[in-house]
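What follows draws every value from the coordinates through simple rules; no lab data is involved. What you see is a predicted model; the values in this text were computed from it and never measured. Cβ atoms are built from the backbone, for glycine too; each structure is taken alone.
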Structure P
Amino acid sequence: MERTFNLRTNQHDEMIDITRDVASFIREQGVINGVAIVSSLHTTAGITVNENADPDVKTDFLRRLDEVFPWDHPKDLHMEGNTASHLKVSTVGHNQTIIISNGNLLLGTWQGIYFCEFDGPRSRKFHVKVMEG
């Protein structure tokens with residue numbers, strides 16, 4: 001039970017809530033208990049679970065990553081000029097595993113699953129694998 005999803009990012013750095021897409025796929029598969037693995041298929045975009053109630057969390061999250069990994073660093077050597085995006089993905093991670101319980105994603109009240117763009121805008125993909133058990 002797997003599916004690859006396509007999405008289009010609109011900004012250089014962006015967090016897109018993909019929780020509904022993942023939850024819908026799980027419902028379509030009829031999985032009651034198990035796990036869902038959500039993976040970004042890119043080296044400059046990741047997946048995280050974070051608060052989805054206050055939009056300022058996304059703003060603060062992206063700003064703080066920019067402070068730690070500035071886009072223009074005079075010592076970066078990578079010819080594409082996107083070293084910061086690679087570092088951000090290595091920090092955030094390229095995938096997340098979420099428990100499925102009673103047919104639902106087991107997320108806290110304020111949690112959502114986010115596709116994290118760090119080198120956009122671009123056409124992107126993420127993959128979901130669901131395993132029962």
Structure Q
Amino acid sequence: MQKRRGFTLVELAVVVVIIGVLAAFAVPRFLASVERSKAAEAFNYLSAVQAAQERYHARQGTYASDVDDLDIKMTAPKYYTVGTVQAGDTGDLEDSWSLTLTRSGASAGYGSYTVIFTQEGFDATNSTIAAKPEINPMQT
């Protein structure tokens with residue numbers, strides 16, 4: 001009698017099912033992690049703009065109406081469309097400003113969302129990323 005070596009079809013099917021279950025849990029977490037890192041790019045860009053706006057305001061007495069006028073040289077975020085600097089809540093660039101980044105392209109099933117900063121920092125009230133805590137780097 002010869003002894004057979006190898007796996008039965010049932011054993012292979014069980015392994016495939018186990019791998020499938022593990023992947024079902026791991027893939028969404030991985031995609032959220034990747035999207036969270038892309039969102040962090042927006043927050044880093046806007047934080048740099050906020051700091052530069054404050055320096056500009058200290059020198060000029062008003063906030064800059066264009067990011068190109070600031071003392072930073074940054075490339076535009078890869079995954080976001082940069083809006084234009086707008087007057088903030090007061091309606092005047094002397095007192096306030098607002099800048100919106102909109103997620104462009106595929107976003108791992110999270111759809112389009114915005115990240116808004118003002119002279120006060122992250123605007124959680126008006127940013128649509130605030131409704132997505134799994135990818136929001138500012139979520140506590």
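Can you tell which of P, Q yields 56 when relative contact order in percent (Cα under 8 Å, 6 or more apart) is derived from it? The structure behind it is P.
Which structure, out of P, Q, was helix-only ellipticity at 222 nm (-39500 (n - 2.57) for each DSSP H run of 4 or more, over all residues; to 500) derived from, given a value of -8000? Computed on structure P.
Hey, semi-axes √(5λ) of the Cα gyration tensor in Å derived from one of P, Q reads 29, 15, 12; which structure? Intermediate values should be presented prior to the final figure.
Values: P: 29, 15, 12; Q: 49, 14, 10.
This figure was derived from P.
Assign the value 1.7, calculated as distance in nm of label points 7 Å out along Cα→Cβ at positions 33 and 97, to the correct structure from P, Q. Answer for the origin of the read-out: P.
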